[in-house]
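Below: a set of structures, written as structure tokens.
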Structure 1
Amino acid sequence: MTSHTDPAGLVSLPEGHQRASLPRVQTGLSDRAIAWLFIGPTMALLLAINLFPLLWTIFLSFTNYRANRPNAPLWNVGFDHYVAILTDPDIWLRMQATAHFVFWTIALQTVIGFGLAYLVDRKFRGHGFWTTLILVPMMLSPAVVGNFWTFLYQPQIGLFNYVVGFFGGIAPGSFQMLGDVTLSPWAIIIVDTWMWTPYVMLICLAGLRSIPDYIYEAAEVDRASNIRQFVSITLPMCMPFIMLAVLFRGIENFKMFDMVNLLTAGGPGSTTELASITLKRAAFEAWRTGYSSAFAIILFVAVFGLANIYVKTLNKVKAR
């Protein structure tokens, strides 16, 4: 049997003998372990912030707990709170007021926001200045907006009444936007539309800017009119963005509280008492913590269910 020398010239091995491979020793953590090391604490914190309050609220919804009596005996009431809420006619009136507010704010913000986006996308002279000016309401705090519009709605000194009186020929002091049962719901709708239409405009503008120019060029070659291009190209391709804006604004307006509380506090009477106002009164005025927890869970399930159905519809539209 012959032998040969390895490339280093140090060890002589018999011919045909294969060198045994030594196992590779890995030191340190794997990439997956490092990734979990970084995102693990963040995920745990998010779960603690989001999951624990939800589970705690579900637990309280089945009890007689009151936050102002933390040492009172605690017992299980079962589904009594849920049955009481779902069979209360006043709760359904509050939900009806909330649905009225959500529907009209979304309708107005979508139509006006898309119209403004379509005009801004034309890139006329000074469009940058006007775009910035339109975005100003969205940058303000709801508390500032609520106090600002409360002053504008004043029947004696408010600018809103004088503008309506100038164009409508009505005496400025003859109506009260915040004190009238018929006008007060529209007062908060006007304010919310004024504040959040720019948000819808930005989303719609992103949809308009995503349409390639060659599609319009091909339509012009086919001698399609502007109306035909709008109906067949612009609107269908912007529809996913419009539906996304509707989803975001619908969720936000369903839980609207701060601005409505500043403008009307649910009045006059209970005309503008949205579901969020009712929840606040039950939790922090009547101190019915278990009852308000059940109401919060019902609202959460309603929003989550409707949003889930809407997202499935949105995905179908995007897939076309």
Structure 2
Amino acid sequence: MIMAFIDQMKAEGRAVESTCTVLSSLGVPVAARTYRAWKAARTVSPRGLELAYLMNAIHTIAFIIDPHTGKNRLRPEGLYGRRKMTATLRRAGHRVSFGRVHTAMAALGHHGVVRTKKIRTTVPGKDGHRAGDLVNRDFTAPAPNMVWVTDFTYVRTWEGFCYVAFIVDVFAQRIVAWHAQTTKTTDLVMTPLKMALWERGRQAHPPTPGELIHHSDAGSQYTSVRLTEHLALQDLRPSIGTVGDAYDNALMESIIGLYKTECIRTEVFGPGEREYKTLLDVELATAAWVTWYNNDRLHSSIGMIPPVEHENAHYAALNREQNPV
């Protein structure tokens, strides 16, 4: 109350030292430095206020209120580290630097999700016919439907293991198809291939016959007679990575690592690690993650934009209207 009185006197134009002298003569000893220390503690600097606003913006991006529990629940963007969080804030119109985002996330005690060690699930087929490696570790393409990479992983459920296969277009790293089942038969990799071809046709961008490379590792499912014949019927160019090469299918292994880290081992899209009861639980979580991955997740390799946005920009550049003469 005394400090507030001195603050009021100062606002009316009286010097702090004079006010303290009068108060001391009335039996209320107080030093001017005591008032200034109190004032400094109550005043928020512009930099501190800016940090508080940034922390609030990050919290809004990373968390949402769960309507069932009333507690904060992690959103997909909450999986981002400091680099992608900076890009997300900039896309939202915030003028921020990496250093300030780093400071704000540290103040919140929030950090991005971290990957764990990969477990290999594919077993090389000894008797299957292996095509040559047409990719040779170059996971880039000048346009969509030039190179597709594929692989599968496992997910533990209460019913046992299930397996999820993906096909990714390397141009924009877009997941064009995926499929889950409880066995590692050839259908696990055949079904997403059929789905990917159908989806590209539905989008009015079917692959050009003889142009699309279908790349995988040397797993027995990918060297099977059924898949090899289907690739030939669809006029797709089979490509299989060299045996013993840790980077023969590096892009696909990286994306599967993201899937396990962001989807399976968090509670953002599903119930969390070792909490999937059935194949249906895995399918629901995977569908939600793939939708976010394709349409919203920022990818550093394509300029911090989502895969769908990158593909749409490519087709828009090809279909520009002619300017009137």
Structure 3
Amino acid sequence: MISVFVREHGGRTRVVDAVRPEWVEPASDTTVWVDLAAPTPEEGRVLSEVFHFHPLSVEDALSALQYPKIEPYPGYLYAVLHGMDVGTEQRFATRDIDFFLGAQFLVTVHPGVSRSIGKVGTFCTRDSRVLGEGPGMLFYRIVDTMVDNYRPEVDKLSERLDELEEEVFEKPNTQLARRILNFKKDISSLRQIVLPQRDVTGRLARREFTLITEQLAYGFRDIHDHLVRLSDEAMFFQDRITSILDAHLSAVSNQLNQVMKVLTIIATLFMPLTVFTGMYGMNVPLPHLPGGEGAQFWWILGIMFAMSATMLAYFRRRRWI
């Protein structure tokens, strides 16, 4: 789906069906925002046929997934940033948004629904000053909204991490191990996205590009600070989940050792008893214990109990049990 927001000089913001080529001319005083949500091949042609973007940037924008980056091209900036995904079965997932920033235009390309794009688009239709501030400020508003959406998800990760720390020694099992591994994947995804995104906003904050004004640089500096904190938290989460996994494996190992300890004691106790009963089960004459035939069974049973008690007392004295 393609959405076109246009604001002519001194006018209000309008939503139109198509982009006029004269709106993207360098001498134009019109500000245009084109949003492509899950574009079809026909809708994607606007990138090359109307805006005449470089084929490599168009190919990246229409591809399935790109990691955060920023690249300058003649007349525009091409940037890829990630926002929080919605409607996914995964607990933590992001979706890339491609930006084409020019002096008179901003083009956004993203697969499916974007909360940040939708929120800023609503502001544009309600207040014409949003688009009147220029495409650079519009770009900043979208990125700022994207980064703000990270905070609730990171707080959820922190709560999940606290729950895992409480459960790791209470009930070490396969299900808990699977949860720890899934959480570890979420943390890896967070770091994989936040770290390069931090570098992108850092370049924008340092005004490496002429399209970024001093006022925009201050705004991107604030966004960069937020991403630095998020990257620090991601590294801290990584250390914590590694410690939790080690503690869980240690708890499982201790649990297994206790089971093996009990089984070993049982096997050790029965080894001499097996030898004793096997010896008296042979078809050869053996010396009888005191008493008649009826007393032999009770003598053997008593000896077996005495042997077991002696072995248990020895194990306890050596603190093996």
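No lab work stands behind these numbers, since they all come straight from the coordinates. Here the structure is a predicted model, which is why all the values come from computation and not from measurement. Cβ atoms are built from the backbone, for glycine too; each structure is taken alone.
One table, with the values for the structure above:
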{"item": "Origin of the value 4.1, where distance in nm of label points 7 Å out along Cα→Cβ at positions 225 and 265 was derived from one of 1, 2, 3", "result": "2"}
{"item": "Comparison of 1, 2, 3 by mean count of other Cβ atoms within 10 Å over residues 65-72 - largest value held by", "result": "3"}
{"item": "Label whose coordinates, when FRET efficiency 1/(1 + (r/R0)^6) of positions 105 and 161 (r between Cβ atoms, R0 = 35 Å, to 0.05) is calculated, return 0.45 (choices 1, 2, 3)", "result": "2"}
{"item": "Origin of the value 1.57, where Cα Rg over 2.2 N^0.38 Å was derived from one of 1, 2, 3", "result": "1"}
{"item": "Structures 1, 2, 3, by distance in nm of label points 7 Å out along Cα→Cβ at positions 57 and 249: label with the highest value", "result": "3"}
